[in-house]
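A.B. asks: The following blocks contain the structures, represented as structure tokens.
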Structure I
Amino acid sequence: MAKKKGSNTVKKGKKVHKKSVRVKINKFYEVSGSSIKRIGKDCPKCGTAVKMGSHKSKDGQIRYSCGKCGTTVWE
């Protein structure tokens, strides 16, 4: 028979959850007077409803990627 695990194991403590960072709305919209303009690049496959995320690389290139369909565009 195998030995049962004793009570000499160390119990884990409670997890500390990190607070999530809220996204600032002024990153995505530009207000001028009474008109609102959306900042960012639209996905060529999904249409104007889906914006692409921008990611900078070390060599200075910008990579746009769609979170919905996964399309990637380099500039």
Structure II
Amino acid sequence: MDCTIICTFDNESQRWTAASDDKYGLVLESNSLEALMERVKIAMPDMLEFTCGYIGSINLHFKAERTTWLEAAV
């Protein structure tokens, strides 16, 4: 099974958030992208079993996005 996980950084809270773009309802957050990816690896098997009864291999595709603002030099 393939699952795409969208990871975005919130500048205000300084935390990463992960959500699945599929129907599985995944929403997790963490202080670092690496820690967030590990949390997803732990949570996804249980989430898939609970939401759709799936037990088996999972191919996780992580897509990370972070926006940074730069002030123009005056």
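The numbers here are math on the coordinates, done by the rules we state, and not lab data. Everything quoted here is computed from the prediction, not taken from an experiment. Cβ atoms are built from the backbone, for glycine too; each structure is taken alone.
A.B. asks: Taking distance in nm of label points 7 Å out along Cα→Cβ at positions 42 and 66 as the criterion, which structure among I, II has the greatest value?
C.D. replies: That would be structure II.
A.B. asks: Please state which of the structures I, II yields -9500 when helix-only ellipticity at 222 nm (-39500 (n - 2.57) for each DSSP H run of 4 or more, over all residues; to 500) is computed from it.
C.D. replies: Source structure: II.
A.B. asks: Suppose you compute Cα extents along the principal axes in Å for every structure in I, II: which one lands on 58, 18, 17?
C.D. replies: Structure of origin is II.
A.B. asks: For distance in nm of label points 7 Å out along Cα→Cβ at positions 18 and 58, which of I, II scores largest?
C.D. replies: I
A.B. asks: Computing FRET efficiency 1/(1 + (r/R0)^6) of positions 10 and 34 (r between Cβ atoms, R0 = 35 Å, to 0.05) gives 0.05 for which of I, II? Could you put the intermediate results ahead of the total?
C.D. replies: Values: I: 0.05; II: 1.00.
Structure I accounts for this read-out.
A.B. asks: For mean count of other Cβ atoms within 10 Å over residues 26-33, which of I, II scores largest?
C.D. replies: Evaluating mean count of other Cβ atoms within 10 Å over residues 26-33 on every structure, the highest lands on II.
A.B. asks: Using relative contact order in percent (Cα under 8 Å, 6 or more apart) as the calculated read-out, with 37 as its value, let me know the right label among I, II.
C.D. replies: II
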